Every structure is written in C-alpha cells, then in structure tokens.
Structure 1
Amino acid sequence: MSQVALFDFDGTLVDSDGALVRPFEALGIAEADRPPLGLPLVEACRRVGITVEDYLAHYDPSAARPFDGVPELIAALDRWGVASNKQRDSGRRELDRLGWAPTAAFFSDDFGGQEKELAPLLAALDLEPADAVYIGDTHHDRDCAALVGIPFALAGWNPRARAAAEPGDTVLDHPRQVLDLLV
C-alpha cells in the first residue's frame, strides 16, 4: 500500500487568505488585532469579539480558488483526506463547489469546535501514521501531524507558508511534489 495524502484545506489546497481576512476587514477589525490564520473559526471570532454569524455574513467562499496544480493533484489521487479547522458546512460546500470528493473529511465541528486532530481521519481511512503524509500551511498543521507521528510537508506553493518554514521542514514547491512523497 502506498501512503495516503492528507491535507489541510485553507491555505493548502485553496488560496483563501484574502477570503478569510475580508470579513474581519468588513467588520472593522484592525490588521494588528486579527487572529492568526488557521484557527478554528469559533476561536478566531472569540478572540476579536465578533460572532461566527457576523463573520460568515461577510465571507465569500467563491473567493477561495485552488492553488495552481492542486486540481491536477487531486485528480491523480485514488484516496485522500482532509482535516481542517474550517466549519463543516462551509467546508463541505467548498468541496462540492470544487467538485472534490475526499475519501474522508473532518472539520472543526467534528472536534467540538476545537483544533483539528488527525487520529479520527487516520481511523476513518484505516491508516497507521506511517501510512500517511499530512500537507499543511501553518505551525498548527505541523504540530497536528507531530502529535500523532505523521510525516509533515509544508505547502510551499503558498508564499505565506513558505515564509513560515522551520528548519527540518519538508517544503514543497508545487502540488505535484506530493505524489513524490507517497511511497
């Protein structure tokens, strides 16, 4: 069996940074006060004193576009999974909009609104940690993979993620390089 690619969603598969920031801008949250990208939405909104409903009223999911090469990567995968801090309804709508059908997908609601975890995704796919690679764009993603012993690769096709690379990170330049990781 070859390894299975597991992905974060925002900032990894789709270029959503602008789409995620615009609601905070529209609600008058100063740049210095905005929460870091990658947090569960409930936590991000709590930190700045707004409701999730207010945030979502200003969020345009169609503004998040796949990174170049991601649709081709997804089409080349037989099995793959998603673990994201995005809310389930929003995540499912975006997957549907893009025509993507991961073998399994877990969102913030699946973790009680807390940080994502990879153990449930591994269980759903009947995988051991060595059978998977997790690709993400934040230190949260790196920590999430380390917690269960899954190899991690940084989605370096996202310039923001590349800038946050740490020594020892596997940094991918293009989505097609994910295929090279699946041994």
Structure 2
Amino acid sequence: MLDAALRGPSAGNTWALDLVVLDEPDAVGRYWDLTLPSGPAREKFAWPSLLRAPVLIVVATEPGAYLRRYAEPDKARAGLGDDESAWSVPFWWVDAGASIMAMLLAATDAGLGSLLFGLFDHEAAMRDHLGVPDDRRLVATIALGHPATESNRRSGSLKRQRPKLPEIVHRSRW
C-alpha cells in the first residue's frame, strides 16, 4: 500500500510526500491518546473498532518543495515559485490526495478495511509528537486493518447519496 502512494501524480515531479507509518501498538495507542484522550469522549466514541486499527498512516506534504521546484529554470515561467498564494490550486494538496486514494484502493484490493480521516485541530500537536518538520503539513490519517465485525454506529453522512453520473458529467460543455 505504501508503494501505491508513489503511483499517483506529482506536479513537476516534485514528490513532496511523506508518510509516517504507525504500526506498533504503542505508537498507535499514543496517536489515539493525543487525538482522543481517555475519558468520556473516548468511551462514547461511535466507532470503537477504529481505535483498534493496527496500522495508521499519517500523510504529510511540503508546500515549500513545490515553490522550490517551480522556481527551477524549466518551471520558472509558470510564476509559481515565489509564494504559495501564486497557486490558484495548491497542488501539494491535490497530489497528496491522489496518493491517499491510491493507497485506499490498494487496501481494498488487498481485502483490508481502510478509512481516511482528518487531523483538524490536532495537526500541530501531532506534528510535534511525531517529530515532523515544521515545513510539512499533515494532510490526513489512513487507518488500515480488517473490517469491523461488530456493529458501529453508522455515520450520518451515509444518508447522503452519491450523485448519479449524469448529474456530474458535462460533455463538450457545461
């Protein structure tokens, strides 16, 4: 699954992707202790099987690597090497998302359960905890394991239907 992360695109072949793999019980436990400490919130957590996932992959990207790459002679004409604000679409997020999707598909192909979730207000604390350099941004975490056999609460988001293909496909023009 980690190899699949390198099968996605990378703008300018920048490859500013880092993966922090937590695959030891203590490391996984410390992750949850930081993001969902023991107590009432953890006891009432609707998806307890998630806390038993044996592997967590924290995905990081380095926006500055894109600035450095696009300041190089073969990319400088694009004008994207000076500042993050020059990027109307920050491709460090796009590329990280593509790598994440490749890993999720590889997990499915391997018969594993996987789940992507954000770090939100825990990003800085997790970056410090894992020793991730300050120039990196944590994108999300992937949990890997075998699908839960016990019932967890179903996410309220599951009530939302996926769109039908004709609703999102526009041929030749909008």
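Bear in mind these aren't lab numbers, they're just calculated from the coordinates by the rules spelled out. In this text, all values refer to a predicted model and were calculated from it rather than measured experimentally. Cβ atoms are built from the backbone, for glycine too; each structure is taken alone.
Work out which structure the value 1.9 belongs to, where distance in nm of label points 7 Å out along Cα→Cβ at positions 29 and 117 was derived from one of 1, 2. Spell out each step's value before the answer.
Numbers: 1: 2.6; 2: 1.9.
Only one of 1, 2 returns 1.9 for distance in nm of label points 7 Å out along Cα→Cβ at positions 29 and 117, namely 2.
Which of 1, 2 yields 1.0 for distance in nm of label points 7 Å out along Cα→Cβ at positions 37 and 141, as computed?
Working: 1: 1.0; 2: 1.5.
Derived from 1, not from the others.
Work out relative contact order in percent (Cα under 8 Å, 6 or more apart) for each of structures 1, 2, then name the structure with the largest result.
Working: 1: 27; 2: 31.
Answer by largest value of relative contact order in percent (Cα under 8 Å, 6 or more apart): 2.
Compare mean count of other Cβ atoms within 10 Å over residues 85-92 across structures 1, 2 and report the one with the greatest value.
Values: 1: 19.4; 2: 14.5.
Structure 1 gives the largest value of mean count of other Cβ atoms within 10 Å over residues 85-92 among 1, 2.
Can you tell which of 1, 2 yields -1.23 when log10 I(q)/I(0) by the Debye sum over Cα atoms at q = 0.35 Å⁻¹, for residues 21-60 alone is derived from it? Intermediate values should be presented prior to the final figure.
Working: 1: -1.53; 2: -1.23.
This figure was derived from 2.
Match the computed value 9.7 of mean projected area of the Cα convex hull in nm² to one of the structures 1, 2, and report its label.
Traced to structure 1.
Which structure, out of 1, 2, was P(r) over Cα pairs in 5 Å bins from 0, in percent, for residues 53-132 alone calculated from, if the result is 3, 12, 18, 18, 17, 14, 10, 6, 2, 0?
Working: 1: 3, 13, 22, 23, 21, 12, 5, 2, 0; 2: 3, 12, 18, 18, 17, 14, 10, 6, 2, 0.
The structure behind it is 2.
Hey, percent of Cα pairs over 24 Å apart, for residues 13-108 alone derived from one of 1, 2 reads 44; which structure?
Details: 1: 24; 2: 44.
Derived from the structure labelled 2.
Which one of 1, 2 has mean projected area of the Cα convex hull in nm², for residues 45-92 alone, as calculated from the coordinates, equal to 4.6?
On the way: 1: 4.6; 2: 5.4.
That value comes from structure 1.
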